[in-house]
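Engineer: The structures considered in this document are given below.
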Structure P
Amino acid sequence: MACRCSEISKCERDIALINGDIAQKLNNARNNSAAMAAKFSAISRSLSEAIFANNLDKVDQRLSTIKKQHEGYIDNLQSKRTSELSRVKSRRTSYDNEDRRYHEMLEQKAGK
């Protein structure tokens, strides 16, 4: 058992970062992804008008694959963010309990 005040402070900073900056950036990425996805059909039409390709269907398939990969990547990052937030909150609770017991023990020793 030990004083965990510094670890608690680190956990609080991590929680604030995960809830604030990281969440905001992931939301921005999701918004950018939606805007980009909305342009896929226009890109596909433009390609068919701009060039002649025997395999235009393959180009469409590749664009669809890129879109799906991009969406999955953001969802994966969001899942990791949620998991890490849960882990840090749990660790902070553990540190709070240990720190409280430690300081109570010190108070009891000082009171003797």
Structure Q
Amino acid sequence: MNQIKFSHNWNNKLNNKIFTTIRKYNSEKEQYYMSLVTEFLEVILEGKYIGKAELLYVEKNIYKNIPYGFLYLDTGFTTCSQVDELFDKFGIKPNDEVLILTFKKE
């Protein structure tokens, strides 16, 4: 079964019925995730299986165009600078394309 891996449970989002993740864009990732829409993936947190989730939606966007309210919910941070610093650590700059994946837990 395909997997989606997380190094941290930002804002405890993996405990929610619906959760998102933002990943740096490349065309291979986009094709891969688009092919998995409606499929269930194993959710892996820090190397441990925590459940299954259906990939509901894949959206490509420019990082700077994502509303900060959405980014606050995704990360649990409450300032623009904290959010930007986190995504910078992931190699995502303001003008970079990203994929927003939306999941529904089984």
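Engineer: Rg and Dmax of the Cα atoms in Å computed as 25.0, 90: which structure among P, Q? Walk me through the numbers on the way to the answer.
Structural biologist: Values: P: 25.0, 90; Q: 13.2, 37.
Answer by label: P.
Engineer: Ok, one more. Tell me which structure, out of P, Q, gives -30000 once helix-only ellipticity at 222 nm (-39500 (n - 2.57) for each DSSP H run of 4 or more, over all residues; to 500) is calculated. List each step's numbers first, then the result.
Structural biologist: Details: P: -30000; Q: -7000.
Value -30000 for helix-only ellipticity at 222 nm (-39500 (n - 2.57) for each DSSP H run of 4 or more, over all residues; to 500) corresponds to P out of P, Q.
Engineer: Compute distance in nm of label points 7 Å out along Cα→Cβ at positions 40 and 72 for each of P, Q and report the one that scores greatest. Kindly include the intermediate steps, with their values, before the conclusion.
Structural biologist: Working: P: 1.2; Q: 3.5.
When distance in nm of label points 7 Å out along Cα→Cβ at positions 40 and 72 is calculated for P, Q, structure Q comes out on top.
Engineer: Given a value of 40 for relative contact order in percent (Cα under 8 Å, 6 or more apart), point me to the structure among P, Q it was derived from. Could the numbers behind the result be given before it?
Structural biologist: On the way: P: 63; Q: 40.
Considering all the candidates, the number was obtained from Q.
Taken together, the values in this text are just the output of simple stated rules run on the coordinates, not laboratory data. Given the structure is predicted, the values throughout are model-derived calculations rather than measurements. Cβ atoms are built from the backbone, for glycine too; each structure is taken alone.
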